[in-house]
Every structure is written in structure tokens, then in C-alpha cells.
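Several structures are given next for inspection.
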Structure I
């Protein structure tokens, strides 16, 4: 009786890897939490980012005080009331709005003084007082700038004799890529990077930790599977799952939120695939180091989601941060993906920019995978 020939090493490796991928894919299908994290959670976050977060200073509540009502002051008041940036409440005395300003029910008080008409008629430069809530510097600056703009527009429309005091040079503004200055158009693409960070890192942080908790890691280590094969077999289903989640987010962003998409799908999937290298690598490293699902999930939120949200330039300008914090932002993979996604959506394909960001993300990912492979060495710890 002849003995069976041993299977070639390459064939054995392929079979082991295929078995690991099938096992993990079945685990994803059988585990409702993976589907919830990959598809339901991104939709919830996308709706929160799309509808709940806005940097557009539209319909800001202000109090408009007209100390002396006449055709001139009423005409100026109409310029504020007709502005899309203000929601105006009118009154005759600033004291009517002082408490409203303290309670943040209005964000500013515009005062058209009683001597406005007299100074205007005397060809002097009449003044309009703007009182803002300095506890919110950004909104205060918006109110001040938009109030100045409303007064300037009113002067130009009237063609008054005080217009000679205006600067002789007229500035013509052009806004590229986002002419309406709609914050949703750059917040939603940035939020896709935040969602991919959460989905990729959180899901994979539970992979190896779950095997240790269930006691199946010892059985896997008794097989000829190497640490590299183990990590690669576990990561491939979650890689595809994260890309599917990203696709869903893009469809919602373009179809529901109306965000323009001026780039190519090739660039979109290339950048997303490259970004998943550090995202999944960080999740595997956390999972291999903790061996506990609860601890792994908490570390994934603290070390991946929060830095991506706060230090990636998604909401806060990196150049305005302290220098030490700016150095830390170079270690946040989302900081490279967010400007690339915003470029793909709003400007188009700029491959030199994409290449630099892709190299940085791959370097970070290589470090994570190297550390994860060393932590998942083939022995029972």
C-alpha cells in the first residue's frame, strides 16, 4: 500500500490561508455586531456629521436696535433683515436684548443710534454699534464680519455721498471648488475617513482578542499556521467589509447630502484601501496585545477614533495647534486621508498629493503590522 505524497508547501499555505479566510468570513456573517458596526453605525455617524455638525453661520440670531425709526434707518434695518446670515429680532432699546445676549439666546446686538440720520445727512461717517458675545469667539467674529458686510452692501446700493470714504479698490472674490462655502461639502468627506477609522480599527481590535477569550487561539496555534498567515487570514474579510462600508457612505454622501464628486472611483478606492492598512494594522496590534474584547474596544476608541476626530484637521486647524501637538498629528493616518478625500470629492484627482499621503499611510501601517506580528507569535502566552 503506497503512502500519500506530502502536499507541497505552497499548496499547504494556500489551503491554510483559504481556510482561515472562510472561517473569519463565516464569523462575520454569523456575528450581528460586525454588520451593525460596518453598516448601521456608519449611517448613524454620517447623519450626525451631515446634519448635526455645521460650520455655516446662517440664520444667526441677533437683536437689532433702531433707536430712531425713519425711512433711512428702516432701509438699513432691511439690509440686516434680508440677510440670509441673520435671524433678526427688532427693538427700540439695547436693554431689551442684554439678558438675551447673556443667556445666549441672541449672538449679538446691532445698534443703529439715534444720531445716525443726522450724521448721514451732514455727510459725516455715521456709526453702527455691534455688541457680540465674546465667550464664543468664532460666532462673535462671524457676527461682526457679516454686520460690516451688510452695512457696506447697503452703502453701495444707496450710492450715497459717503461712499467716497469707501476704499477705491473693489475686491472681487472667487471661491474655487466650493463656491457656496457649504461646510457640509467638506465635512461629509472628512467624516467618511473618521467612520473608516472607527470601523476598521474597532472591528479588527476584537478579532484576536475574541479568539483568546473563547479559548480557540490555543487550537489555532497547534496548527502549522504562522503568525503572518493568521493575521492576513483574519484581516482580509474585514478589509472587504470596510470597503463596503465606505461605498455605502459615499452613496449616501452624494445621493442624499448632495456632495459633489469630481474625482474618479479609482482614486477613491485606492486611497481607501491604502488607509485601511494602518487602520486594520492598529486594530490587530491592539487585539493581539490586550487579549480582551472590552479592553481592546476601549483602546481602539481612545487611540484611533479620538485622535482621528481631534488631531486630523477634520474640525480643528492643525496649524493653530501647539507645536508639540502638530508633531503628533503626523502619526494620525486620518490626517493624510481627510484632505485626499476632500480633494477627490471637490477638486478631482491630484495624484502627486495622493502619492505622498499614500506613502505616509503605508509606512505607519507597516509599523503597526510588524508590531502586531511580533505580538501574535506562535506560542501560548
Structure II
């Protein structure tokens, strides 16, 4: 953390629910009354539509087809940026306004894959699953235009989330690399094939994309590895993929892993060399008499001193945490870590499963709770 940064800065960590008006506008549909009200209310708060007046006017006039879906997505990105900034976040992104989900889009930027059909994911959503049928080859680096728009318009510090190589491999069928393994395709052969797949994704696709993003001015990059916790015995593959993807690159990298038993991934995960921050989930497990932050003791036990992106709001509950509860969670985390300056605060994960109103209020509570905790640490005897 820079010397000038205040304690417990807040950050975005994932996606937002797309506004109703954005979805209808992208499909060139006239806005229904609910979508119009939503747009009007949000624009009244942040005036995001005033920054792209021609697109906003066409959308409201039922002429979204004239300006095109990309202009509507620009409005969606501006909306998310201003929502995050107005809530008080120091690091922001566009709520992944241009992304449908985190798997299909990156895979479509590569050669060597064949899509088969949709499979169900964690929260009753679906993604289009592919097999790797040849060596991985990157068509071109991705997320560049997306980041350029954010960089031009963000008032806070821009960051970029990108799906990591282990998750892309785990969510794919591994045909090509397994077929290259000699003999019986047992456990050891499958593990060797998966390792080769992860490393190829990291070196041939993710690293060139990260290098291009850094060249475009991206300095804060979050590597998303939600699959890491599902196979704790493969933590070494998560680490090897992360290290191969970031090798020789100069940026502030974090690793976001949600809904995991983190102790099962330690100490192996600590071998991620260029990871500066662990962005983890805690609030989800902090209830029913259980201290969701006690796992942070493990980092102290292993002598790990990296920053923590501290999940202080549960993204699967509509109940908005009080600032006092959030301050208490920060206080406990600081005690376990031994250094409050290592803490950033954020929701456990992306807020896309919550309504925009609930998401906004949770973010505002996070910032207010951080302010309470900050005042306590500034005046310990007050």
C-alpha cells in the first residue's frame, strides 16, 4: 500500500447485475416503463447518461438500434463506474458491463477449442462449455478496449479482473492434452494432462493478454480463480498457472478465490510469486457463532504478509450489513493479521446476484464501516 493511502480503502471485486434498460437497449427493444424509471433514477444520482447524451437520448426515444449495442454497453459501463465511485470505492471497474460471463468470452479469443453446449453453473446460471481439441493458441489479446474505456472515464483507480488459467482449464473438457499422455489414462496421466493444459493457457493466452493490458496502462489486475477451491489437491496447478501467466510482468496482481476452505489450499497457494493481494470471501461464513475471519490466523502462522482483499459483505443475502458489523469484521481481521495497513475492503465476490439497489446499499455500508474502523484505529483510546 502506498504511504499516502488511508486505511481500509474499498474496491470492486466482481460483476454487477446489468440494468434492465441496458439489456433491453442491447437488444434494440423499446424501454418499458420499469426500465425508463430505473434509468431516470440512476441518472438522477450520478448523471452518467449526461456523459453520452446522444446515446442516452436515442435509448430513451426507442432508437437504440440507431446508436448500436456497443453504445448502450458504454452507457452501462459508465453507470457502473459512477455507482462504484459515488459509493466511495477507491479502485473501480465497470462491473463487467460488457461481459456475459467469465468463461466463454476468453475461450472464444483462442484457437484449439470446440464448444458443445450449455451446462449449469453455481447460481442457476449457464455457460457454454468447450473441449480443448488442439494446442491452445491466442487469436488476439482481449479486454483491451474494455479497459481503455474504463481508463479514460474512471475517476477512481482502475483495476481489471480476468479469469485465470486454472479456472479456464477446470471448466473445460481436456481432450487434446489427455490424448497426448501415453498408456492408461489414469489419475497420474489426467493430472499431467491438466498441468500441461493449465500452463499452456497461462503462457500462450493469459500472459500475452496481461502484457498487452499492461502496455495499455493497466496497473492493477485481479486474477479470478473460482475453481481453485473445488480441487484443493490441485493448488499447485493454480500456483503454477498464476506464476506462468505473470512471469516477468510488472503490475499489481491479486488472486480472487471465493467460497473455499482456504486452509486446504495452504501453504501451497503461498508460492504464487507475484501475487500482492489475496482477495477472499469471509462474510458468507461469518454467522451462526462462527468467526469467518479466523482463517486469517493461518497467514500469520505461515509468515505471509501480503495484502488482503477482505470480504465484509455477503453477496448471497439481501440483508444489508450495518456499518458497525463491517467495522467489527475489519477489526477482527486486523487483529489476526497484526497489521491494519494490509487490508482492503470489498464484498465477498461480485454482486451480480443482488438487485442494483441492494448492491448499492451494501457498497455504501462497506465504505461507511471502513470509515468507522479507520476512526477507531486513528484514535485507539477514544
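Bear in mind that the values in this text are calculations on the coordinates, not laboratory data. What you are looking at is a predicted structure, and each value in this text was computed from that prediction instead of being measured. Cβ atoms are built from the backbone, for glycine too; each structure is taken alone.
Descriptive notes on the structure:
- When P(r) over Cα pairs in 10 Å bins from 0, in percent is computed for each of I, II, the one that comes out at 5, 23, 31, 26, 12, 3, 0 is II.
- Label whose coordinates, when helix-only ellipticity at 222 nm (-39500 (n - 2.57) for each DSSP H run of 4 or more, over all residues; to 500) is calculated, return -12000 (choices I, II): II
- Structure from which 2.7 was derived, distance in nm of label points 7 Å out along Cα→Cβ at positions 118 and 206, options I, II: II
- Which entry (I, II) yields the derived value 35, 17, 14 for semi-axes √(5λ) of the Cα gyration tensor in Å, for residues 38-181 alone: II
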